[in-house]
Every structure is written in structure tokens, then in C-alpha cells.
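Structures incoming, each one as C-alpha cells.
Readers should treat all values here as calculations from the given coordinates under stated rules, not as data from a laboratory. Predicted, not measured: the structure shown is a model, and the values here were computed from it. Cβ atoms are built from the backbone, for glycine too; each structure is taken alone.
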Structure P
Amino acid sequence: MAGLTDMEELIATVPEKDIANYLREAFVCYGAGAYRGCIVLTHTALFEGLRTKLHAVAAVNSKAREVLAMIEPLASKQKVFESKLIDQMKAGTIITQLEADILEQLNKQRNKAAHPSGHLVTAEEARFVFSEAIQKFLSQPIRQTSVLVDAIITRLPEPNFFPSTIFSDITLVVDEETESLDILGLPQLVVKIAGMLDSDDPIAVQNAERFLLVLTSRKDTNLRESIIKAVITPKATTGTHATLIAQLAAVDPAILKSAPPVTKARVATLLLSNGKTVGVSVPYAELRNPAHVLASAVKELGETFMLANYKDFTDWVIDEAPTAPEFIDGIAGTPTLFSQLQLRYRAKAAHSQFAESNAFASVLPGIDAALGKAASDEQAFWLLAAVVKGAYWGAYTSIALRDAHFQALPTLRAKALAFVPADTPKAQEILDSSYFTGSPTEFSAQYLEDALPP
């Protein structure tokens with residue numbers, strides 16, 4: 001009796017009254033043991049219900065209108081239309097391939113039940129057909145993918161579509177706009193948004209880029225494929241969307257790995273182009289910052305992959321020696337890139353040109369915590385010795401750091417102090433290349449240890 005109760009409750013989930021009446025008759029047949037009759041009546045309810053739903057949305061759904069134009073002539077003449085209806089709904093993306101397969105199966109079970117075939121219809125089979133028809137189709141609304149996509153595209157160029165420029169706020173807008181959109185409609189949406197990227201309307205272009213960034217940040221495999229196909233691959237040939245492609249790579253670095261080989265080569269050029277245009281000095285939080293792009297990619301794909309596939313871009317970023325603490329944190333675990341960055345830092349700190357060494361010394365206090373955490377004791381000693389060399393050339397910020405015994409760099413200072421007794425010969429070798437003629441012990445006493453009171 002529990003099965004009967006469940007079946008009766010399912011009928012209440014069907015909004016169309018006429019279709020629900022068919023199902024009640026099917027339910028009566030089931031209760032009387034007439035399982036063939038239950039399946040046949042359920043089948044009738046199912047396909048009449050699908051037609052009814054198509055009619056309900058036809059006024060605003062062009063795909064529904066196209067399907068009905070092909071099906072209604074058959075239905076009005078009481079000709080077989082079920083298989084054609086399934087095919088046309090699938091072709092119009094009104095149903096998925098899985099849903100089409102389920103409908104085909106239900107259609108076959110009806111045919112076996114309705115025609116002499118020697119097939120014995122069981123209660124379980126009848127109950128399955130009844131439940132599947134209602135739960136998968138009759139209780140569900142018709143998918144209106146094209147309508148929802150067109151509605152988004154129509155409003156996307158509006159100035160207040162995104163009332164905020166904060167990424168989290170933009171994400172809320174995109175999530176709400178796509179909440180009712182079936183996942184199968186997202187590729188269609190991506191294609192239409194991609195078409196707006198070359199618009200003459202700067203607001204439309206800006207909003208299209210923001211929408212794509214949020215969709216890309218979802219890191220969904222199927223969605224990523226659509227973005228590569230509709231956005232990355234075609235736009236990579238023009239060179240006019242380098243910054244957008246760099247931003248997309250920053251929010252989903254897997255794009256750099258999933259792109260086809262030729263696209264990957266083009267993207268490599270665009271990453272470098274964006275880097276040279278934007279520079280590493282823009283706020284690190286901005287996705288277009290090439291250092292941000294590299295750190296995101298290394299974190300997800302590893303330095304080996306980036307050096308093998310995007311070496312020119314990777315080398316260029318390291319050569320620019322970004323000093324954002326977040327960048328240092330991002331590549332701290334990469335032995336090759338972090339070591340290369342250390343070499344660039346030392347070169348800047350010890351540079352004979354005042355502008356170079358002084359500018360680098362000025363940012364050191366702001367990155368002491370991040371750099372000190374990531375650097376080895378030896379690397380910390382190397383860097384402070386390089387600052388002393390910069391002071392030798394007259395860089396006043398370097399001189400100030402040195403004469404204050406590097407108190408503004410507590411983390412690096414502590415590591416450098418620990419290195420001297422741990423490896424005095426290596427410390428001496430470092431000092432020999434840094435214009436300091438004394439011993440490591442003298443260097444520590446003069447520049448690293450706390451100053452004695454006067």
C-alpha cells in the first residue's frame with residue numbers, strides 16, 4: 001500500500017489538470033492489477049503533457065514553436081508522433097540526451113505493453129514507468145534556455161547591470177542571472193557573450209568581460225571547454241584581447257593546459273604582450289597583473305609546466321622582480337622560480353645605479369615577512385649583503401637600512417644572523433663578492449647584531 005500512496009502523491013505534482021486526470025486513470029488501472037493499462041495511459045499522459053508544456057511556452061520560446069510546427073500536424077491526424085517529438089526536442093536543446101534516452105525507453109515499454117508480444121508486464125515495471133514519467137517530465141517545467149539566454153544578452157549592455165566593480169559583487173549578479181538557466185544553456189550563453197567582446201559599446205564590452213570572468217572562475221570542465229572554444233581560441237588570433245585572456249587564465253589557470261596546441265602558443269604570446277603593457281607594478285589584486293597570472297598558474301599547474309609551455313612569459317615576469325608579498329607567497333614553493341627571483345632581488349639590491357638599488361631597498365620592509373618566510377638562511381644573508389653593497393654605491397635607503405642594523409627587516413635579519421655561524425665559509429664567499437673586506441663575524445657585529453648603546 002505504501003507504493004500506492006507514493007504514486008498517488010506523485011499525481012499532485014503535475015500542474016496540468018487534464019494530464020493529471022489521465023494519470024489518475026492510470027493509477028486506477030494499477031490498483032486493479034491492470035498493469036498494461038497503467039503503462040498505456042501513463043504514456044498517453046506523458047506525451048500529451050509534453051505537447052501541453054510546449055504550447056504553454058511557445059509564445060516566448062522559438063524552439064518550442066519550431067517543434068510544435070512539426071508535431072501538431074501529425075497529432076491532429078492521430079498519427080504516431082512520439083519518436084519525432086523526442087528527436088525535435090533534443091535537437092532544440094529543450095531536453096538533454098539523457099532525457100531523450102529515458103523518453104525512448106518509456107516509449108519502447110509502452111509499445112511492448114500495448115501490442116501482442118508475449119511480454120508480461122509486472123507491477124514493478126508499471127510503477128517505474130508511472131514514476132519516471134511524472135518525476136522526470138510531467139512535474140517539471142519546459143527548459144527555456146534560449147529565452148533566458150536572450151534575456152541576459154539583451155540587458156547585459158545596460159550601465160547598471162553590474163552595480164559594483166568588486167569581484168564578489170559581480171559574482172553575485174552572475175549567479176543570480178544564471179540561477180534558472182540550465183547548465184546545458186551555458187555554452188550558448190558563452191557564445192553570445194563572446195560576440196559582444198568586439199562591440200562598439202564600451203559598456204557592453206566591459207560587462208561581457210566581467211560576466212566571462214565569473215563564469216570562468218567556476219572552473220567547471222564543460223564550461224571551460226566552451227570558453228576555450230568560443231573565446232580563447234578565436235580571440236587569441238587577433239591580439240586585441242590579450243588582457244582579457246590573461247585575466248581568464250588568472251581565474252582558471254587550467255585554461256593554459258586545456259587549450260589546443262596552436263591556441264596555447266598564441267596565448268603564450270598574449271600573456272607576454274599583456275605583461276609588457278600592464279607591468280608588474282599595478283595592484284597585485286588586479287587579475288591583469290602578470291605576476292598575479294603567473295602565481296595563479298604556478299600554484300595550479302606547477303613551475304615545470306609553465307617553464308615548458310610559457311617560458312618567455314615566466315622568465316619575463318621573474319626578470320621584472322615583482323615585490324608583491326602575495327606573489328612571493330605564490331611561488332615560495334618553486335625551487336627554480338624562487339631561486340631566479342632571489343638572483344634578481346640581489347641584483348637590484350646591489351645595483352650600482354642609485355635608482356635601482358634605492359627603489360628596491362625602499363620596498364624591502366614591506367616584503368620582509370613574506371620573503372623571510374620563504375627564503376633560506378643563506379638566501380637571507382645573500383640579500384642583506386647585497387643591500388650593503390647598494391649602500392656602498394650611495395643608495396640612501398640602503399644606507400639607512402644598513403646603519404639601523406636592518407631592524408626594519410626582522411625576519412630576514414634573524415635568518416641572516418643564523419647563517420653566519422652555520423656556514424661561515426660560505427658567508428665569507430658571499431661577502432667577498434659584496435665589497436665587504438671583513439669577516440662574517442665582523443659583518444654580523446657591524447650590521448646585523450643589535451647596536452650597542454652609546
Structure Q
Amino acid sequence: MRVFFSNHSTAPVNLGGAERSLLHLVEHWQSRRPDLEPHFLTKAPEGQFIKALRAKNLPFTAYRFRGWALPSDQPAPAAEVASFATADYAAVTAMIREMEKAKPDLVVTNTIVAPWAAFAAKTLGIPHAWFVREYGDLDHGLQFQEGRDATLSDIGLLSEAVFTNSRAVEAHLAGHMDPALLSVVYPSVDAEKLTALAGETPAVEPFPQKDPGLRLVLVGRVEESKGQFRAIDALGELARRGVSASLCLVGSWKHPGYDLELRDRARALGVDDRIVFAGEQDNPFAFVARADVCLTASTIEAFGRTTLEYLTLGKPVVASNTGGSAELIQPGVNGQLFDLESTTGLADALESYVTTPESIRAHGEAARQSIEHVGSGDTGLDAAIDRLESLVGAPAYRLPAIARYWFELPAAYSSIGGTSARAFAGLVKHRLVTRSGLIGRVLRSPRVVARRITGR
């Protein structure tokens with residue numbers, strides 16, 4: 001059985017939870033079914049994801065493309081819009097040709113950002129499944145080009161099955177598509193591997209203070225949505241109460257200078273000497289192992305893979321009461337939940353582990369036990385794979401034949417001059433209405449930029 005898997009990110013710094021979950025899905029599927037032939041459609045240029053594919057000897061093709069969920073709400077100049085649309089359409093056309101040649105039995109899109117493999121699959125009538133692992137706008141600040149409602153609706157219309165990584169995301173999508181399409185698949189982690197990595201020595205001393213007090217670790221990209229500022233504010237509140245605690249932040253920062261802003265915030269609260277910025281680490285689990293309590297302070301998490309990893313390593317978790325992480329925490333059993341708007345509430349949750357230190361061990365032991373049901377049964381990988389295999393050979397929606405014609409227009413007109421290009425853009429800017437309501441995009445002065453990379 002041949003399955004194409006579409007990934008949206010180069011993973012320039014490290015593999016995100018979406019990429020790791022996708023690789024784990026494929027590896028588990030191959031362990032169940034040795035005749036599985038996976039092929040990855042991913043984004044160029046080469047980053048950590050392609051490096052991971054090479055290391056695992058997994059075949060891939062890489063393309064230049066953007067997406068329908070972008071990091072800025074600022075309108076792009078017309079030339080950039082033309083360039084983006086041209087690259088995206090060229091990628092779709094190249095994927096169609098790749099699928100015609102390889103004849104996959106199924107196409108799977110991973111994450112919400114880029115729909116191009118779905119368009120290619122539906123142009124050819126190949127069964128398609130979608131793994132939605134984030135909210136997009138609520139958690140990562142992405143802007144949907146056609147709006148959230150239209151985008152989520154199109155995901156359902158372009159898919160024979162849609163998988164989410166939490167009940168929270170399932171509920172988020174349910175109003176936009178047929179609920180029968182939806183299934184929850186909780187990510188799983190390799191507990192044995194995590195435990196081995198946790199036994200290694202951290203590359204940076206996480207708690208160099210003479211008396212660190214309650215040792216806290218927060219792993220995640222250092223940016224506002226991940227909530228490091230909330231942890232710092234809570235640390236300041238604990239200091240005001242005379243409660244000793246220290247914080248280690250593990251992760252890279254995307255926005256230059258944001259770490260300095262956090263430093264200034266900590267300095268103003270008088271806790272600068274209680275915080276270590278460990279930066280990006282190949283082995284964050286060695287840091288988690290040194291913590292008494294771990295934090296998930298994100299504004300919202302679709303699932304919260306780090307929360308699952310904390311629990312797997314037997315650490316109590318204090319998490320925000322929104323999104324998927326809240327589904328993993330039983331307050332007073334394996335951790336605590338706090339209100340995002342309440343610095344006092346977060347400080348109270350942390351202080352409870354100082355006033356009752358025995359709860360650190362009790363909640364830690366319960367943490368390991370509490371994850372036994374995660375990623376098993378109806379919400380496990382095996383159930384997901386069973387459903388994916390059931391799609392093979394089943395009826396699949398196919399876009400009208402004109403869709404392929406429209407996807408190929410940029411390449412067909414790539415040689416026309418500037419004046420003619422503007423006239424052509426006016427001609428083709430109208431949207432193609434299909435079952436999904438929209439598959440067309442504005443096209444101007446096209447240039448094909450898709451790039452194929454052999455991954456063998």
C-alpha cells in the first residue's frame with residue numbers, strides 16, 4: 001500500500017510536535033504493515049524535517065510553496081501575492097504529476113497550514129485524510145486568507161476523514177464540517193526513549209542558584225503564545241510572598257530580543273537571578289528530569305505534547321485551563337490547572353507544592369499512571385490507522401475537471417509580458433466555485449518555483 005504524507009514546514013530550527021507526531025504515525029504504521037510504502041511531500045528548502053527523513057531513509061519530494069494560513073495579517077504587495085500564488089499553484093501541479101506517476105492509494109495532509117496535497121488528491125479523486133494538530137490563529141497567530149470558517153469548512157469538504165489531536169480541537173472543528181468525519185487521535189511518546197534521555201546530564205546547569213527552592217521547568221519556543229511571561233510573573237508573585245522558586249526556560253526564541261524583554265520583566269520583579277534561559281537543546285528531557293514541577297503556560301494548546309512528555313517522566317504539571325493540555329491534567333491528582341488571566345492563580349498552584357512537598361512525589365507517580373489511557377483504544381494510533389486503511393478503495397470526492405486546468409494556468413502563461421500579465425490577471429482573478437466554495441486564487445505574472453528533491 002502506497003501512502004503520500006504532506007508536511008507543511010521545513011522545521012528550520014527543530015522538529016515541532018506536528019512533525020514528530022507524523023513520523024511516529026508512519027513508523028508505527030510500518031511496524032504493523034511492512035508493505036506500507038510512505039512518500040513525503042514537504043516544503044523546501046532543507047531543514048530539520050528533511051534531515052530527519054534522510055536519517056530514516058524515507059523518500060520525499062520537496063516543493064516551494066506558502067499556504068492558506070500565513071503569519072501576518074498585513075496585506076502583501078501585489079507582486080508578492082502573484083509570486084505566492086504562482087508557487088502554490090506550481091506545487092499543486094507538480095504534486096498532481098507526482099501522484100499520477102506513483103498512484104498512491106491514499107494521501108494524508110499533516111497540519112492546517114497548507115492544503116496543496118489535498119487539492120492534488122482531490123483533482124485525481126484519491127482518498128484524502130487530514131490531521132489537524134493546531135488551531136492556527138488562536139495558538140500560532142496565523143491569518144487564514146479566506147477566513148477561519150471558510151478554511152475549516154474546506155478542510156472537511158476536501159477530506160474523507162479528519163483527525164484531531166484533542167477533544168478541544170474536535171469541538172473547534174465540529175461546527176464547520178460533518179461530525180462523522182472527525183476522530184480524536186492523541187499523540188503518543190516513546191516512554192523508554194524519553195526516560196533514557198532524561199538520565200543524561202543537561203548541557204546547561206538548569207538551577208545554578210545556591211538555594212533554588214521549587215525547581216520549575218518550561219519547555220517550548222520562547223514567544224508570547226507559549227506564556228513564559230506568565231511563569232515569570234508568577235515567580236515574581238512567589239518572591240513577593242517569600243516563597244523560594246527558580247525557573248529554567250528551555251527553547252529557542254523566534255523574535256530577536258524577546259528574551260531580553262523577558263529578562264527586563266524578571267528584573268523589574270526582582271527575580272532575574274532565579275531564571276535560566278537554556279536556549280534550544282537537543283535533549284530537553286535532561287532538564288525536565290531536574291524539575292520538581294513542570295509548566296505549560298501557553299495561551300492555548302491544541303494538544304500540548306510537552307505536557308504529555310512531562311507526565312511520562314513522572315512530573316506534576318501546572319497547565320493553563322484551555323486547550324488540549326487541560327484534558328491531560330486531573331487537578332489535585334497529577335497536577336494543577338490555572339486561569340490564564342490570573343497570575344495569583346498560577347502562583348497559588350505552584351505554592352501548593354511548596355507548602356505540601358509530599359504532593360510532588362504523589363502527583364509525579366500519578367502522572368505516569370494517568371497517561372496509560374492516552375494514545376490507546378479509540379483515541380490511539382491503531383484506531384487511526386484502521387480508519388485510514390478503510391479509506392483505501394472507498395469512494396472519494398473528485399474536483400471538477402476544470403480545477404486542473406486552473407492549477408496549470410500560471411505555467412501556461414509564464415512567458416507573457418508585463419502588460420499582458422496584468423490583463424491576464426484581471427481575466428483569471430475570479431474564483432472557481434466548487435463543492436468547497438473556493439479553490440481558485442488570484443494569479444499574476446507567474447513563475448514556476450517548485451523544486452523537486454530526491455530523498456532516497
Structure R
Amino acid sequence: MIDVRPRTPREVAAFSLFSMAEEGAWSDGALHYYLNRAKLDSRDAALATRMLYGTVQNELLCDYYLRRFSSVRLKKIAPRVLACLRLGVYQLVLMDKIPSHAAVSETVELVRRRCHANERTVSFANGVLRSAAAAVQQGTLPVLDCPDKESYYSLKYSHPEWLVRLLSAQYGQKETERICQANNADAPTSVRVNLLKTTPADAQAELVQAGLTVEVHPSFAEILLVSGGDVAALPAFIEGRVTVQDAASALAAAVVDPTENSFVLDCCAAPGGKSFAMAERMRNTGTVISCDIYEHKLQKIADGAQRLGLTNVRPTLADASKPNAEWQGKADFMLCDVPCSGLGIIRKKPEIRFKDEHEIEGLPVIQSAILQNCAQYVKAGGTLVYSTCTILARENEDVVRAFLAEHDDFEAVSWSHPVCGTRENGMVTLLPHLHGTDGFFIAKMRKKA
């Protein structure tokens with residue numbers, strides 16, 4: 001990360017944008033880093049968070065307006081200056097509690113002090129933002145001129161047009177708009193209660209006592225939705241009574257539903273949330289082999305297990321696509337949470353929407369290879385669960401149906417949970433606006449006895 005200490009919410013947002021562009025940082029990681037350095041109070045931290053995520057969530061729309069007010073093509077503008085201009089336009093157009101004079105003057109000051117800009121560039125930025133402010137005040141912002149619904153949704157909700165068209169073909173136009181809206185909505189922090197150490201009621205009371213706003217997930221009793229502070233800094237997290245995990249991820253572990261003293265394989269486990277949830281369901285008995293291909297991630301799994309008081313989790317270096325003779329036919333329960341496009345978690349990592357379309361086209365081949373390899377580890381009568389954090393059928397239902405068509409020794413298993421009801425064909429695609437979870441896919445199968 002850029003080694004500088006921000007002093008204001010705008011500087012936190014701006015430095016996070018700079019790190020994303022210059023270092024490939026994720027928005028949440030950059031934000032957490034600069035909030036820690038800035039030591040802002042909770043109100044200013046919330047403002048910095050809204051500014052950062054709002055700017056990324058509305059990047060295409062901000063650029064649409066900037067093109068109308070800038071005499072310079074956006075590609076010719078220095079990256080840091082462009083980031084500040086987007087931040088300024090977001091404040092002017094989409095934040096109703098920021099005075100326009102403050103949005104203009106403080107963003108221009110960012111350009112002056114943090115972008116190594118000369119006076120000509122500062123004057124240019126000032127002119128662009130003043131023009132945008134005047135258009136907002138006079139009600140003369142350019143209309144969104146689009147030839148069809150998909151291109152309109154792309155611009156209005158700042159989703160690449162290829163993605164909108166892909167979603168529209170799968171879900172239809174109306175549902176696609178709801179998905180895009182949900183992707184740009186605020187997402188509360190979701191924590192799962194460690195039932196080995198406390199109860200949902202006691203955990204909720206502890207977090208409220210610490211100053212957080214807490215709601216119980218409407219369909220998942222051990223999931224709490226929190227806001228108003230950093231959960232990871234609280235004793236409840238540090239001492240392992242709660243852990244950060246979305247309801248969708250926790251549901252995948254619940255669908256596996258491992259029994260006590262069983263042998264469980266989690267093939268793509270980092271950072272370990274599902275492994276931990278399964279280990280807790282097993283009441284710290286049996287063994288959960290928690291695998292990842294990257295050795296440095298295994299330490300995070302080990303640290304998380306220790307924090308939660310779990311002694312049955314075994315972090316293990318393994319490539320899920322390559323066979324391991326030691327596990328052949330041994331697993332009572334097998335979880336394949338495979339690498340995917342991540343398009344179900346856009347509301348938490350808004351920059352995911354800007355992934356290269358062509359880079360994710362080959363993922364089903366990789367996913368199928370992992371699923372077929374790991375199926376070898378399941379013993380007769382054992383459970384196999386496939387999951388992703390994407391909502392594209394080509395990475396989800398299509399992969400599972402192709403697998404079942406080629407493997408008549410496996411069958412789909414019906415299951416039920418309050419989050420999504422009964423799933424007769426064993427599969428569900430979770431959507432944030434319908435289920436109150438991340439976008440996610442889960443399929444449950446059984447190896448015939």
C-alpha cells in the first residue's frame with residue numbers, strides 16, 4: 001500500500017482508489033489499511049467507506065458525466081487525477097448530504113496535494129467539477145442516452161455491458177436490474193456465531209454492548225448482521241465467539257452437514273470459513289482437511305482455527321485438480337468450493353464487475369476438472385457438495401449437470417434450509433435481493449452406496 005497517512009475521509013477514499021489502480025489492491029483491503037492509519041471516528045470512517053465504494057460502484061456513470069464536462073479525453077488524464085475527479089462527481093451527483101462547494105474545493109485540494117499536479121491540472125480539475133456542480137444545481141445533467149435496456153442498465157448501475165447482457169440472457173431484464181441494484185446497495189457485515197463458545201443471543205448482546213447495531217439474519221439463526229464498527233477489533237472476534245462469514249458461505253457448510261467423528265475434505269478452503277463452520281458442526285471431533293494450493297494461506301487457516309478453539313482442522317497444502325492417492329475413497333464429506341468469477345460478491349468487492357470477460361470464460365473447464373478429481377475422494381454413501389460465489393449458470397448448474405451426466409455413481413440430493421426452502425434437485429442459486437446473502441451457488445450430491 002502507498003505509505004502515507006490520510007487525515008480526512010476523502011483522503012482515505014482517494015488513497016484506496018490510488019492503491020487499487022497502482023497496486024492491484026482490493027477495495028476492502030485498501031480501505032481497511034487506510035482507515036487503520038487515519039484513526040477516524042466512526043462517523044468519518046463511515047463517510048470514507050461510502051465515498052470509496054460509491055465511487056467504484058458508479059465508475060461508468062461518473063465517467064459518462066465526466067466526458068460531458070471535460071475538454072480532455074479521460075484516457076489522457078493522469079490516473080490519480082481521474083480517480084479524484086470520479087470521487088468528486090460521485091459526491092456531487094449521488095451524495096445528497098455533501099455541500100457542492102465542499103465536494104468541489106476539497107476534491108480540488110486532493111488533486112493539488114496528493115496527485116503531484118501542476119497549477120494547470122489543478123485549474124482543469126476545478127473547472128470540470130464546477131461545471132458538474134452547476135449542472136446538478138440547475139437540473140441539467142446529461143440524460144442517459146442508450147439504445148436498449150441492457151446498455152441503459154450498464155450505464156445506470158455501472159456494470160460492463162457484456163455482463164449485463166449475460167445476466168439478462170439468463171435471468172431476464174427485470175431480474176437483471178434487481179441484481180444490479182443489489183450489487184450497488186450497502187451490505188452489512190455478516191458474522192457467524194461460534195456455537196461451541198456462546199449462543200446467538202449472548203453474542204448479539206455482547207456486540208450491542210460494544211456499540212454495534214446488530215440484527216439476526218431473518219433466515220439463519222447463527223448469523224448476525226452488524227454495522228457501526230470494526231468487528232475484528234472486538235474481544236468477541238479476537239476470542240473466537242464470532243467470526244466474519246456471510247450467510248451464503250455458512251449455508252454451504254450447513255448443506256454439507258458433516259456428522260461428529262467424520263472425515264471431511266475441503267479442497268479449496270482458504271481463508272477457511274467453511275472449514276471452521278463444518279468443524280464446529282462436528283463439535284470439534286473427527287478431522288477436517290482444509291486444503292489450499294498456496295502455502296502462505298495455510299497459516300491464515302491455522303490462525304483462524306486457533307482463534308475459534310478448533311483442534312480438528314488440518315491445514316494442508318494440496319492442488320485440488322491433482323489426484324491424491326491417500327484420500328481415495330476416504331471422505332465421508334467432500335466440499336468443492338471452486339475458483340470462480342466471483343460475480344456473486346460484487347456488493348462487497350465492487351471492482352469484481354470489471355474483470356476481463358475473456359479471462360473468466362475458461363473457468364468451467366477448471367471447475368469441472370476439480371469436481372471430477374475430488375469426486376474420487378468420496379466414499380460410497382458419502383456426500384459431495386459443489387459451491388461457487390458466482391451466479392452464472394455456466395459455472396454452476398451447467399458444471400454440475402455435466403458431472404452427473406458423466407458419473408452415474410453420483411446422484412443429486414434434496415435438502416432444505418430456511419434461507420431458500422426445499423431444493424428438490426439439490427441446487428440453489430442465491431441472490432442478495434432474494435435471500436439476504438451473497439450471490440452464491442450450492443449443489444449437493446451423494447455417491448451411491
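With relative contact order in percent (Cα under 8 Å, 6 or more apart) derived from the coordinates and found to be 8, which of P, Q, R does the value describe?
Values: P: 8; Q: 19; R: 11.
The structure behind it is P.
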Working back from 12.4 (mean count of other Cβ atoms within 10 Å over residues 164-171, computed), options P, Q, R, answer is structure P
For the read-out helix-only ellipticity at 222 nm (-39500 (n - 2.57) for each DSSP H run of 4 or more, over all residues; to 500), a value of -12000 was computed from one structure; give its label from P, Q, R.
Q
